[in-house]
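> Some structures to go through are shown next.
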Structure I
Amino acid sequence: MFERLREGLKGVVDKISQTALSEKDLEPVLWDLQLQLISNDVAVEVAAKISEELQSRLVGTSLPRFGDKAEAIREAFRESIESVMAVEDRRDIVDLVSAKKSSGEPFVVMFVGINGTGKTTTIAKVTRRLLDNGFKVVLASGDTYRAGAIEQLEEHARRLGVRVVKHRYGSDAAAVSYDAVQHARAQGVDAVLIDTAGRMQTNRNLMDELQKIKRVVQPDFTVMILDSLIGNDAVDQAQTFNDHIGFDAAILTKVDADAKGGSSLSVAYLTGKPIIYVGVGQEYGDLQPFEASWFTEKVLGDS
């Protein structure tokens, strides 16, 4: 994963290793860095910020006369990237469910995102993560629009051994979600995971529907599902949903197939929301916590 970005950053590290660390000498190299980042789907604003952070760490510093100059530059890169990706309130859903369990109320998570991002499969992966930590889970089939959506969620639920609360296609998604929460309260279920419709993010009816679910259910946590392979479109989707619906954290899917990695860098900085997990495969266990240090190791560790 991130092969193109890793190769591009390696070339920049090599150039800096042969450059005097003055503002004037670094300027063309940092411009090249911005172009490398932008060509790998990093948003222009984010590319400029990383370049600025790197410049502030390098200008006037002394590289070791002997030894590995590149490692000192990579460390400055790591610090720059991690500072851009840093957001407050990075939380794991497992910890959030655990914290609320003592109250006797279910922890309600609403998942949003457009069709094709892997939203329903990601919900199944989160379900597996919660089950593995000893929690009881119920799923709400809030996508009453897309043909096959209910059946897809039911199949995941069957494999995982959990219940789905559903209504018929065309039903009120807020009512489905509400019934799932009431079922969880009555049955002592720890977490409710709500699937939602994902028509194009510009669809006014979809935004109204999602806003209604939030008003009726008042979820504890809203998660945006983003396809890492669509690059800057993922950032646009995140900003649109954040403006209209609001979300607390993002999960990036298909990261194992992402050669560029730009959305990983851009989403957190431009929305102020953390990326909490990444999907790295098709199996239920292929969901791992996302940390900026993990990302920098992937793009700089072998450079």
Structure II
Amino acid sequence: MRTPVRLEYRAKPSAMGFMANVWRPSRGFADDGQLPDIEARWSGHRTSSQDLAEFLDLSGMPTGESLSILYPHTASFPMLMAVLSHPAFPLPIWKVLQVRNRLVQHEPIAPDAVLDFTVRTGDLRVLEKGLEMDLRVEAKVGGRTVWEAVNTFYARGRFGSAQADAYASPGVGGTTATEWRMPEHGRWRYGRLSGDFNPLHMSGWYARRLGYARAFAHPQRAIGQCLGHLGAAHHAPMELDTWIKGPVFYGARVSLRSEPQAAKHLFALHVADDARPAIVGRFVIPNTSKESPT
């Protein structure tokens, strides 16, 4: 069994620090075929007014009295990058893609709250054409859990006997709520906030080299645009599930399909005239929320 890895941060993990590990060789999986035990902690995160203003501007969301459910997701993302790029992680970070997120905000979070983040490796699932890996995130204020997430990443390949995919995205009916163009600007600014400087989000040349039409937005930013247009930017408590199914290109015309239901609200973001959604989402705004991510 491999030795557990414990990472401690008193400030945002340095992008230069984890980017130095991006091209490291893969260590592969241990004999048990599970993810290694990696835990990262960042104590004392304080949201600066500049970062919050940039986040809201780039995500297309209005100012609110509390933090959006997406803000802890973006603020904690450098820790995910640090775990994914750590030498103990079994696959190189450039082979994994963010495909699904489940976020649960238990109560409103004040903009000046001091957040303590913890990221842990979680479950692993072998699928027919690849592998899914979960990273679990928790945010506490004064020792009280106020926000949780399960971030799922996918790697293509053959990893053994496949399991059934229990997390397929829902179909979204409804009507087109609105259309807009994904902004061209802000890619480096959002990279600074999230710690995600993947060249696919920064360089059209690099994106074309990998078979994409052009560079595309960070998924969190595109999801924020959806919540902003749906008027769901600052609800708490709230549960939000999103499936990232394709790129949302900078400058592309996008359309948002909305399907309110009795207990939940479904939405889908389409790029140009593509009938296939690039992002599918579902949010629930309960009266009270004690449920943890599953």
Structure III
Amino acid sequence: MNDEISDLRLFVRMAMAGSLSETARRLNSSLPAMSRRLSAMEARLGVRLFDRNTRHFALTDEGTVFYERAVVILADLDAAEAEVAASVAVPHGHIRVGAPLEIGRRRFGPLISEFSKVFPCVSVELVLSDSQIDVVGDELDVGLLIEQPTDGNMISRQLLSSRRVVCASPEYIAQHGLPEKPADLLQHDCICLVRGRHIFDRWTFVEDGQPKEVQVKGPLKTNHAEVMHGWALTGRGIGLKALWDIEDDLKQGRLVELLPSFADNVINLYAVYPTRVHLPPRVRVFIDFLVASTRDAG
């Protein structure tokens, strides 16, 4: 039975991932191993679950029926386990948490360490990434997201509220001067964040009561928030950073906020998790711990 449930979960993960290679990546496995598991499932069931070749990976008609039933079965199984676990006085089990790399490492890594001291029977895996966090696709119990989900199957609780800050080091300002209005950024080296193929080079401001967008440019771009942070600290350009990532640098004078009177970049951080009739106690106490620990933070 355990092997069949494991196969069922793997099959659903394959369908959600959209390819065997992506499934292997998410599970830290290999493509041949995933292919063997799928072939064994198909042999046991006597049907082909996926049409697959080098450019195509899609559920067959039989696979679609199997997927729809599998999702319901696994949801019922998870709900049954959660209901039973809710009767246990001490939360226990494993939690997988996804977070943006910089704030995850700087702020939530220490918080999770404290949580582990309070709830030693709960193990926590913290997954840090500057890529888009997908709670379901990445098989997370909780995701820390900048934006609230639009999916009605997800629940969110706000942890932090802050803003984005245009900033540069005193060394950069001494060499290049201070921009006095958003359009002045066109004459400066701006460091841009990249997500996939999208470059975040359009920065928004409020000028004369109206929203204004400036398309910045510069010689440096990165998909790594901490690399951007380091470049800004060493005077390589102007960055757009979340205040929670740089507040100590601003207080210590390592970075200077630019164009504060034009700022229009309020951001929030949410704990996001799937809707469940019976939320596992380990997840519930973890979220409550994060909310309480960040209640007075900015």
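> Can you say which of I, II, III returns -0.70, -0.81, -1.01, -1.25 when log10 I(q)/I(0) by the Debye sum over Cα atoms at q = 0.10, 0.11, 0.13, 0.16 Å⁻¹ is computed? Display every interim value, and only then the final one.
Working: I: -0.58, -0.67, -0.86, -1.17; II: -0.52, -0.64, -0.92, -1.47; III: -0.70, -0.81, -1.01, -1.25.
Comparing all candidates, it corresponds to III.
> Also, I was wondering about something else. Can you spot which of I, II, III the value 39, 18, 10 was calculated from, given it is semi-axes √(5λ) of the Cα gyration tensor in Å, for residues 32-111 alone?
Label of the originating structure: I.
> Where is distance in nm of label points 7 Å out along Cα→Cβ at positions 56 and 224 largest, in which of I, II, III?
Working: I: 2.4; II: 1.1; III: 4.0.
Evaluating distance in nm of label points 7 Å out along Cα→Cβ at positions 56 and 224 on every structure, the highest lands on III.
> Hey, helix-only ellipticity at 222 nm (-39500 (n - 2.57) for each DSSP H run of 4 or more, over all residues; to 500) derived from one of I, II, III reads -5500; which structure? Don't skip to the end; give the middle numbers.
Working: I: -17000; II: -5500; III: -12000.
Derived from II, not from the others.
Quick note: the coordinates plus some simple rules give every number you see, no bench work behind them. What you are looking at is a predicted structure, and each value in this text was computed from that prediction instead of being measured. Cβ atoms are built from the backbone, for glycine too; each structure is taken alone.
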